[in-house]
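Just below sit the structures, each encoded as structure tokens.
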Structure 1
């Protein structure tokens, strides 16, 4: 069952990636977003009129001006498709685009709340029948109903500011065997999902590099999605990777967005990453000498699907076979980089000690954790969302990432992870 669900979700991700690079697909998405914006505005305006029945109509229309300005990029997307979307990301000011996406977070959340409340309201109206309506009572209830969008707007603003804060450092310990005691104190700094080009300016790359370097790591690893959607963004990736200064070296595995940006030219993408100063591990492992001993460090490829923007590559099982083909069970720590944490379903049955992943961004919104279940928007779709997991002695750490799908983070700040061998 888990394999079937994993395959279904992976195919859905590949389909989404294909749509993101289709002009017609993005036009449809833009049209749906504009329709949602219009419906949510109608609901908001209706509540304002009910809450303030004596207010002049022109005063109640004033919020329509900023609302429309924040909706314009979605209208442009509906008319122009993916090409227009990419143009807007480069031509329009970053604060404005970040505000647009944070605003749409509010629209989607409140739209969802309205949909969930629709059926109970219809049932209530049917039960009320033709009872007389008290205008004062209706206005009071309408004003109370405005508390919900106010809370969501406040959360969206706070989440937008939080998404731009400096990365926090999370620490993980990995025990080593006694005969590898010389490795104790070895530090690995992990960063992930930078998404260069998506609501992230060059100054923040320096902030990430400074955070990593302040930890004085022996090894630095990037677990994929360094860039967002265009090959040219690797130029800024070079700035970040070269600014990171670990003692031994920097290593990276491929994420789905590296393949999205490559647009089929995977060899050029891989060569560009290696030119940035990182050793790229794609379905392979290396024996890395450290402190007179060694560790095994591997990296899986991101699985693909035929006829999608992500391409057709080995399955997760085949990737793990290749990664571990040359790894000996000699007592040295075995660490595997895998962009998607779902890979751990396969890896946890193998002879590894630790898998480092990203991809989920920690859900970007976290309401806490119950056992292994992080209460995030990813909860219905993934099992491994954020933080540390363990299965039969095998460990997985899922980094919450640096960048964003939407420029909103609530209780899930950008993150750099420090793994210390003890």
Structure 2
């Protein structure tokens, strides 16, 4: 949630940020409701103080007639208070709705753009492979090696699901072990979180106002399936206060994630690129406000280090304002080369959410001087496992239909150097 004081003092900056994100919110109405609500609350507090004074006066009055007059006056004050309560309630409801509809504003260094077509390349790593044979796509490879099975998943679960089998399953856990070893050594605490989250927590993380159609809900319960472990790792410290020396606090969560993929009908239907269920390792950090920019660069460097260890060709993209989700103030993506599509596809993202989520979560830090501030929160993908497997299969394929295993993963696959047909 944005700071209302910032809105009051910088309405034009808020309007500009909203326009950059292509979100419409009536800032004038918000400011009017805020002013009226504060005035009503002041009136209410003054009436409450008057009620207390007149109650004391009634209790002290010994003259019957005078006492009766004071009782009548006290009743009038109580009636005024009673009349104000629904007015304040209505204004507060509208105020909360308007405040929650304001996304995090883009950081000043974010390039203004309409949508993902305007995202821009910051740097690249590696060269796309050149094969001296007819390259296969990952599904052809996965099915011929008997490590991916979407046909049977279709029978058990429907479209956009898949089984990882044999060395495909081993490759998943090799990626997880490889990343965990690196991240634990880098100060991240491993987490296996719940994959269900209540509405208060999901809403506080900022995924309900304009993303509800992507989220699975558990029928009849106050529970949703997470689309990323970021959603539950951020909420795990709801209503808590860190001490300054406890930050930065870094977690890496492994979870199965669920997304409806609403609006993506016809896109990547076959295979495991765009699915309803997938496994992911996600980084999440809480920092002091002045440390969040450096932490954002640190998370991106960690992502790149993992990809460079796999020796997969990728590019880092700067995300323009119109392609930022509600919580993000700045975002970088990593896209990895997919030979069969002759293009890069997204495998990683990392975002700084400044204090926007922490305000909604009520997560604070007590500074060494005693000052209380809202934390800054950040998130980043370590591995979206299925998409990384796709990149490995396609970039490491060999002429005989086998797939070489990246060297850094071999210790986690019993020393195997390749996935071959059984």
Structure 3
């Protein structure tokens, strides 16, 4: 199936924006602090990986729960996870830096790297020695490759089953997807946890947190749901979803996003409270360095912006059920997730006095170029995939239930197929 001219043109624009963003980020390595640019690029990769992982998780949750209402939306997640292949390619420069210049991004990769404060080197650090079996270049590289193999493999299985069912209507593809989801939920949970630890948490490897993987999981799903709102609003405005996607379906999607607002707050508070209550120096330092300077205000922004703003806004039914307010609040959430990842990564950059560099710095420019660069490629991948299949899984066993979510009567059979082109 060839792409409509509008979709093909839009895809090319995002590809151009992505390549421009990546090129500007590369230029930043020569005109700015290379370490800061590299961490900014890591933020861009981590942000878009989180969104793609969230979409994969929503596919898995859909099949595990045998959900009916989300069938009409699931196809958009299946297009979204096509970005994993390109994210793997975009991660290659970070892997190369780990081998060609150890310690450039992750200090523990260079045993001769001086510790902050001048207290010896990484190789002399007893806290590193105890973790050396986990924190080493070979494990990092092998695990990172394994993460992408899992994500790409699961995505390919779900996409093949769903797209093939459109052609032959065989219910065996639904059963296969359910079995894949049963194994995939374990693999995805473990891989996203270890990915967040290796890529972000290990930047300050002295720090301990048992909640870090759950924190990343919460942001993954929140980001995916925010982009699901963007996509469905766009498709409805373009006319594709008219007669297919009703207010009840949209409200249920946003209500799920609202639930994860509360879940993120619970996880984040639990992490802070456990560390504060234990009062162990190897744990408390992570928050101590983030409670000074403008990082304190970034923390306050996360407290109020990540929780109170969307929580209070989405208490209003109309703002969950109407597209415009839900779109605006979701855009706010998407930006705050990026700020949250910056809050976790950028304080690893230290000045001559062993203090984190301020949040408001040139590094935010490279974060922006990285997010635009990686994001442009991801959206281009989504749009390319969108043009190759039906809009919805027209032969899924639960598609009629999904189309009539909270409605009394089912549509005519012709309506199901006509709106799915």
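Quick check: 5.5 is what I get for distance in nm of label points 7 Å out along Cα→Cβ at positions 86 and 294, calculated from one of 1, 2, 3. Which structure matches? Going through each structure in turn, the value belongs to 2.
Calculated for structures 1, 2, 3, distance in nm of label points 7 Å out along Cα→Cβ at positions 254 and 326 is largest in 2.
Given 1.12 as the derived value for Rg/Rh (Cα atoms, Kirkwood Rh), which of the supplied structures 1, 2, 3 does it correspond to? Computed on structure 2. When helix-only ellipticity at 222 nm (-39500 (n - 2.57) for each DSSP H run of 4 or more, over all residues; to 500) is computed across structures 1, 2, 3, the figure -23500 traces back to 3.
Assign the value 5.3, calculated as distance in nm of label points 7 Å out along Cα→Cβ at positions 198 and 342, to the correct structure from 1, 2, 3. The value was obtained from structure 2.
Coordinate-derived values only; no laboratory data. The model shown is predicted, which means the values in this text are computed figures rather than measured ones. Cβ atoms are built from the backbone, for glycine too; each structure is taken alone.
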